[in-house]
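Throughout, read-outs are computed from the coordinates displayed, never taken from laboratory work. Just so it is clear, the model here is predicted, and its values are computed rather than measured. Cβ atoms are built from the backbone, for glycine too; each structure is taken alone.
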Structure P
């Protein structure tokens, strides 16, 4: 963008994965003024492990921050799907082809490494300004210029007028329900009936157990699957930490307020949840110190009719939250950012009409893909969590066939055809190639 168009001013609500990726991608694409509003007082990142799939890595490489992330990540060579109670391997999937097929490997790392790399890259961009301790109180105007209220933790609220607002404010988005209420559509978040523990064990904690050390020293993602629950685990941070993520029926959030998404977990409850899992898993869970267990509520919402209102667009979990069974939540937010950077950098002018149409191009490129992946994640979870019966027997026969001679996988996260659809799609390239045609036909 040059001249008058080059003065585009974008506000981003939220500095999570989607917000940081948006800020960095916009700056790299020449947007000259980007303000990021974040409720937290700083970005002291926590969290657990994250899968760094090639469709994410491809974009981060273009944004200049992939190399530092990859340095301490684990290059995954294979995946093992195991029966929960006896550790029997149901299927084994070779990942070595991924680097050759998609140009980058499938890696796993720490969420804080990913977020810190993007934040550090953002701080080098003079176009980006962060406003901490500042939450969004709501949008007052969608057109011709969006106006929203900023509520600082200290001081009086004030209004901000910009050319574009990108609401990357997560599953608890303030902007999403406001858009949907104006369309007379239910904006409620759906209870998935599931929750998750996020656990990280250090090498020191696992040092006395050779079977655990074998897992920590591997280049493998391991998933133990049982009725209505599963565990996925892999080594991160230069193999100094073993990341364990679970999914189980929700017990503790059922009567909680809708705003409650995390709670301090009980070690006794966690062990009871997985009491029928194999001794190896139970030994790992027993290493978790009491008081260091946190449980997350897994929540989603129905597909939205639109992500765009005027010159305001939703990003990431604000518009397409997903269950973690496909390992694509953060990757899809980063894909959103890449596409938004492309479409806003291709604006023919700064008029509200052109901005609205560009945001609709973003929605056109992204919406169907994300909805497909959200449903695939939910379906994969249902299949993994089958109880005794014919359906589970059929699933395990598919796993056995996959192990012996290849074929489709009931675990869609490691299915070759699903991976081809997810990992082989370059959304930024699609946006560049199709922008003019979509834009002109809106």
Structure Q
């Protein structure tokens, strides 16, 4: 059975207990959220039986999660570098990762990553289906609908915990896009490949036509479906346009089908969205999908931050998380420029962990507030050891502290003029002085 099915039967699983404890919520409340499809616990039975150690819940009333994308490309095929990226992702607190490899032996890469992956891992099976067709059949257009299903089954057997399934893009949605026009048309790699196949054959989306087969596979392995947004806006100019909204309506219906089949499901979202539209995007998504967990890319509130997209995305992500997004897909400094290296992965992840934490404070997550409170107390008492320990990146905090040292107990910014305890010291000194004066006066009076 799936976690959703157990929840509908009021049966508490070890996975539910693990997530409830890590989130600090009552396990029965968590079970109710799972039952309603408002929370998912991505955990393929095969991965769970091997090395999946750190389970996560994604959804309502839980901490905002962060996903890290990994994977090779046409130009860079280095499995050792991808393993190092995975290790860095785990070290710095990624909640989930996705293998988006499109270069080299995709299954070999996936298996090697899974051997060392102790957190939930996702994938996009359509990449493998289409790249295998290009290699074995000479063209992605020679793919048959069953080839897509075979790829999904292979990923399931390999232990993938959640899969992006672009089942919401339709010929009607493409018509909306063509008639309306767009600044950046399709920016989803999987969505673009599917759209090309659909237009070439003048056939409906095979993932939509075969969705019941996909449900059967995902129910068997308890894979969480992550409904991909193939027509997401790739520029702020395209936010909230007809193709995006049309696809969202289809995704809402697919969410209902998943829940009816006891398959866990979350919904992916944009993407490039101006700051003033982020809240509306969240509200619409949650309404249409009946509060399905929402997994967003960024959100990225500007298109001009190349080289700094991780910072721009973290700004949008913090707002998105506050307004109700449940998981943020990180961006790196290499976004829109090239395949990220290990350092890019670290920088992007830390930026988005900060964004998620900021969102959690705004959401009223108790543990997030308590973390900040502990840091503030350590900072006020000039407790440098605990300040470094409580930092989101202790290694960097320690490095800066040591490189820019001071002769005082404060930091080298203020030195002896540090305001953290200056006023308190003055007050204490004044109090002590008054007490000393009082003692002297009393003594003098006795002697008179």
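List of remarks:
- Among P, Q, which structure scores highest (criterion: mean count of other Cβ atoms within 10 Å over residues 111-118): P
- Computing mean count of other Cβ atoms within 10 Å over residues 207-214 across structures P, Q gives 18.1 for structure Q.
- Rg and Dmax of the Cα atoms in Å derived as 22.0, 66 - corresponding label from P, Q: P
- Comparison of P, Q - label where mean count of other Cβ atoms within 10 Å over residues 7-14 is highest: P
- Origin of the derived value -17000 (helix-only ellipticity at 222 nm (-39500 (n - 2.57) for each DSSP H run of 4 or more, over all residues; to 500); candidates P, Q): Q
- Relative contact order in percent (Cα under 8 Å, 6 or more apart) derived as 20 - corresponding label from P, Q: P
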